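Each reported figure results from applying straightforward, stated rules to the coordinates on display, with no laboratory input. Keep in mind it's a predicted model, so treat the numbers as computed, not measured. Cβ atoms are built from the backbone, for glycine too; each structure is taken alone.
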Structure I
Amino acid sequence: MNNISRVSDQVQGENPSGVRLQVYLARAGVASRRACESLIIDGRVSVNGLTVAVLGTRVNEGDLVRVDGKQAFAENRLHYVLLNKPPEYICAASDPQGRRLALELLPSYIKERLYSVGRLDYHSSGLIVFTNDGNFTARISHPSSRIEKEYLVQTTGPIPDAVIEDFLRGIAIDEELYHAKNVVRVDRKSIRVVLIEGKNREIRKVLSHFHLHSILLRRVRIGNILLDNLVEGATRALAKTERDGLLALANGGKNEEY
C-alpha cells in the first residue's frame, strides 16, 4: 500500500470536521500557513503514520501529526514578542557555525516554539517580531502588505547626495532593482531609510555600490511599531492594539479579522 495518502478520509463529505492540516501546522508554530502548505506538498508531513500530500486534508483532536518525523503539537497559547536584536545574532532556529541565536534572547517562560517574522542580518540590529501565530506571520509578511520598515544607518564616511537621490529613484545593482520609499539625511554620515519590500541586504548592497561601509544599521520602526526606549537585547510583548495596527496596515488600512 502506498504510504502517501493522496485522498484523505477526513476530507470526505460536504461538512468535514477538524481543521485543515496547514492551519494545524501553523498553529503548532511550524511555519507560516503558506510555508506549511509547501511542507505538505513536499511529502514531509504525516498524519497517524501516513504521509499526506493533499492540502485539503483535515485533522482532528487526537490525530498524530509529524513534520520530518517530529511531532507537531497545536498550540492554543499564542505569543507576539518584540525584540531589539543586537548585532552578531542570527535570526534562525540553529546555526552550523555556532553563532548566537536571537531566539536565545526571548523570555524563558515561553515554552512554545517561536519564529521570526522576516529577518535581520547578522550584523544588523533593531526591531524584529517573534511569534507562533502562522496566520499573523503570513498576513504581515506577504508582499502585498507593503508594511514600511525604517532603518537608521551610519557610515564610516560622508554619504553623497547621489546615494539618496539614486536610492529614491531606484538603482539597479547586479540586475536587481533597489528602491527606497523614503530617505532622509540625519547628518553627513547618517540617513534614515524607509523600505517596503526589504530585499536581502538591500541597504548594505546600495552602500557598497557607492563604496560606503556601515558602522550601524538599526531597524527603528516596523509599520506602527517604534523602537522607542526598548534597550538592545530586551524584549516586550506586542499589545493587541499594536497587532491590530499591523494587520490593518497589511489590509490597506482595513482592520479585518483573520
Structure II
Amino acid sequence: MKVRPGVEVSGQSDIGCQRENNEDSFGYWEPEDEQQFLRKGRLAIVADGMGGYEGGQEASHLAVETVIAFYRDVEGDDPQEALIEALQAAHERVRQYGFAHPHLRGMGTTCTAVAVAGDALHYVHVGDTRLYLVRGGQIAQVTRDHSYVGRLVESGVISREEAEKHPQRNILTAALGTSADLIMDSPGRPEPLQAGDVLVVCSDGLWGQVHDAEILEAAANKSPEAAGRKLIDLARERGGPDNITVQILRLS
C-alpha cells in the first residue's frame, strides 16, 4: 500500500474472541497519479457485514471493493459527490448479489467511508460503524449511529452511558443492501482539517467494548499502528464478542 507523506495510516482487523469468522472488511486507497491525488486525496473505509457466515463476509467485502473502485474511476472534482455515488453503487451491488444468491437473503453491511482531500474531510456513512475526530486533546464522534438505540439517544430518551448497556443496542435502522432505499449520512460541507488531527474509523466490535476516552488516549499518544493494537487488545480483554476493526489516520 503506497502512502504519500502527510499522513500516517494503519488498518487492523481481528476476529475477536467469540466469532468463528470475520465479517468486517476495510480498505485504503490513494491514486498513483499526482493530478488525481490532488482531486481525490486519500480514501479509507470500514464495513461490518451481517447476514450469517458467508453473507456478512461477502456483503462487507463487496461494499469495500465497490466503493474504492467507483471512487477511483469516477470523473469529476467533488470528492463528496463521488463518495455518495460510490456508496449508492455499493448498495445496489450488495442488493443484486443477494437477489442472485437466495441462500444469502438478508445479507447487508454497515459502511463508513472517509476521503481526505487537501485539508478537507469528506465522508459517507450508513449503519453503526463510526468515524471519530481527535483534535487538541478531545474526541468527537462525527457520524451518528443508524440504530434503534441511536434514535433513543438522539431523542433524549436515554443517555450515551445507558446506550452502552442497552439490550437492543445492535438493532440497526439502516444498512447497505437490506432494502430498496438507501439511508445515508453525508455532510453538507467538508470539515476543515488541521495538522495533528487523527481520524479513527471503526466497527462496533471496537467502540462497543472501548470507551471514547480510551480511543482518545490511544490515538493522541501513540502511533496509528500502536494505537490500533492497543485498542484491539482492550476489546479482546473485555470479551471481544464481535469482530474488531479499526483504521487510524494521523495528519502530519
Structure III
Amino acid sequence: MILVDSHCHLDRIDLKPHGGSLANALNFARSRHVEHFLCIATDRGNYSEVKAIADEHANVHCTVGLHPLSEDLSTEELYDFLVAEAQADKVVAIGETGLDYFYAKDTGAAQAESFKLHIEASRAADLPLIIHTREAKQDTLDMLAGEQRDKPGVLHCFTEDWDMAKQAMDMGFYISISGIVTFRQADNVREVARQVPADRLLIETDSPYLAPVPHRGKKCEPSFVADTAEFMAELRGESVEQLAENTTRNYFELFSKISSAQ
C-alpha cells in the first residue's frame, strides 16, 4: 500500500519528535506507507527553502507560488518569476494561490490580481494549479470558469460545500481532503468526502496544520495522512488499500510531471 501527502509544508513541521531531522520525519511517514510528498511554496521568501528540500529528498516534489495571505502579493514580475521557476525539475505545480476572504477580505483585489497571474502562468507552464479558497466560493469559481483544460488543478484542504466541489469537478479539478474531515463539526467536509468520485479524490495533511483525530492538539506531520486515510476509507465504505490506490493514482495523473521524470 502506498499513500501520498499531496499538500504539506515541510519547511514548517516540528522536527523535535524526529531528532531534529527532516529525513527522520519522512522515514517515519514511510513506515506508515506514506511514500510521496508535495511540499508547497507560499511566497517568494520560502520558495528557495521548499525547492531545496525537494531537491535533497527522494519522492519529495514542490510548487512555486504566493499564498493569498502572503504579505508579498506584489504582481511586479510575478508572472515571469512563476514561469521561470516552473521549469525546475522538481517543481510540479503552481501555487498555492487563490482567495481567502475569511482572514483578509480587505485585500481581495490584490489577491485576485495575484490569482489571475498564477492561472496564466500555469497555462504557460502547462502545470496544474493548487487552489486555496476560503469563504470566497463564487469569486473563486468565477475566476476558474475558463479553466476547462485537461486536469487544471486541485482545490486543496477543501472546506466548502458539495455544490462548489461539483462545479469545480465539472471544470476538471480534483478535490483534496485534509484531517479536517475527522473534526467533530466538519459535517460539510464529510459530505463532500463521501461523494467525490474515486478518480477525483486526493488526500493531504497541510502539515503542520490541522492534525487529524487522534492527534488533535499536536503539530501535524506527513505521517498523519495515514490516520486521515483510515477515517476516509471507513466513511466511504471502502478499504484503506483501495483509497490509497485511488488517491495515489490520482496524484500521479494530476502531477504528471512527476511521472514523466521517473
>> Starting from the value 0.6: which structure in I, II, III was distance in nm of label points 7 Å out along Cα→Cβ at positions 151 and 183 calculated from?
In response: II
> From I, II, III, which structure was mean projected area of the Cα convex hull in nm², for residues 103-214 alone = 8.5 calculated on?
Replying inline: II
